[in-house]
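Next up: some structures, all given as structure tokens.
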Structure 1
Amino acid sequence: MNKLLHSLVKNKVGIILMAAASLCTALGQLSWKLSDGMLDLVLWIGFFLYFSGALFMLIAFRFGDLSILHPLLSLGYVFAIFFGWFLLQEQVDSSRLIGTLIIITGAILIGGGDD
């Protein structure tokens, strides 16, 4: 447990930035879907959010180890499932919930594992 805590403290800024990157890219993709292929403000907001996510990702790598931070981008799947369920009323079955829990567990284990 001490190693996990040490890794989280060491990579804290990078982990936060990578979570922000995942959130921005998921929101960007949601915006693209909501624009329905039309060249409108929602589409441009999606491009901006996706670009911001990429920028957060690049900056995050300055504040942590690549092997710890890069797998955290999978949190984007968690955000996408939540947005689909909450905003688009998409159905989330048990297999998606189990998969989401596996992603979250893996992100926690990898995000806290320098050694």
Structure 2
Amino acid sequence: MADKNSSDVILNMMSKNLDQARGAMNNYLQFIEKSMSVSPVGASSQANTLKDYVEKNIQATFDFSQQLLHAKDFQDVVRIQTEFLQTQFRVLTDQAKDVVEMTKPTVIVPRDG
């Protein structure tokens, strides 16, 4: 019974730490957003897209951490980690493609007229 109680205490402590880290990250992202808003680049659609990517990636990492806290055994940990890595690899690949497309220079073709 003592083992169950001590594991609950540890799980509670880890959950609180994760919540605190999430709060700190949200504060940091708000600070970055405010800082970018005064920059000419900060108002661009590219900056907004990149900010959204960062927020989604951070949220995915916190969700992953939360899932790990509730893993039942080592096999569950491996499954959760494998799914997370596969998903993040796809997401980051798509995001990288988008960033490349965003940064391509626009070519203006003159019209004959």
Structure 3
Amino acid sequence: MPKSFGDQFWEEIEKHRSKNKIDEPFEIGKVISEDPLIIEIEGLPLYRNNLYINPSLLPWDEEVKAITTTVSEHNHQIILIQHFSKLKIDSYVACYGIEYNDISKTYQKYVVLEVVQ
């Protein structure tokens, strides 16, 4: 039986956890800039190339087909919904460190999981 996405996700977390025993990998970061995207964790600014971001937090377009009608037979079609970025200045985000640097004693890359404020 193939592994579920949830099982694969937790196996990946456990794999990184076993490599990252030095510091707690879970952190709360703060968005300090939207363009370019910068998230600060304990004074360390992280740029886009240091982040793996949950795609639902970034802007994206969704194609849909919806028809609305009224009593007078007038209707409208909606074909595109634009979702804006959830990463706003001063918002806090849950992050999980995945690449630890022994020299600087800090994580260098993080997964941005969700906005927590």
One of 1, 2, 3 was used to compute Cα extents along the principal axes in Å, and the answer was 70, 44, 22. Which one was it? 3
With helix-only ellipticity at 222 nm (-39500 (n - 2.57) for each DSSP H run of 4 or more, over all residues; to 500) derived as -4000, matching label from 1, 2, 3: 3
Value 27 of relative contact order in percent (Cα under 8 Å, 6 or more apart) was derived from the coordinates of, among 1, 2, 3, structure 3
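Laboratory data are not the source of any read-out in this text; all were calculated from the coordinates shown. Everything numeric here is computed off the predicted structure, so don't read it as measured data.
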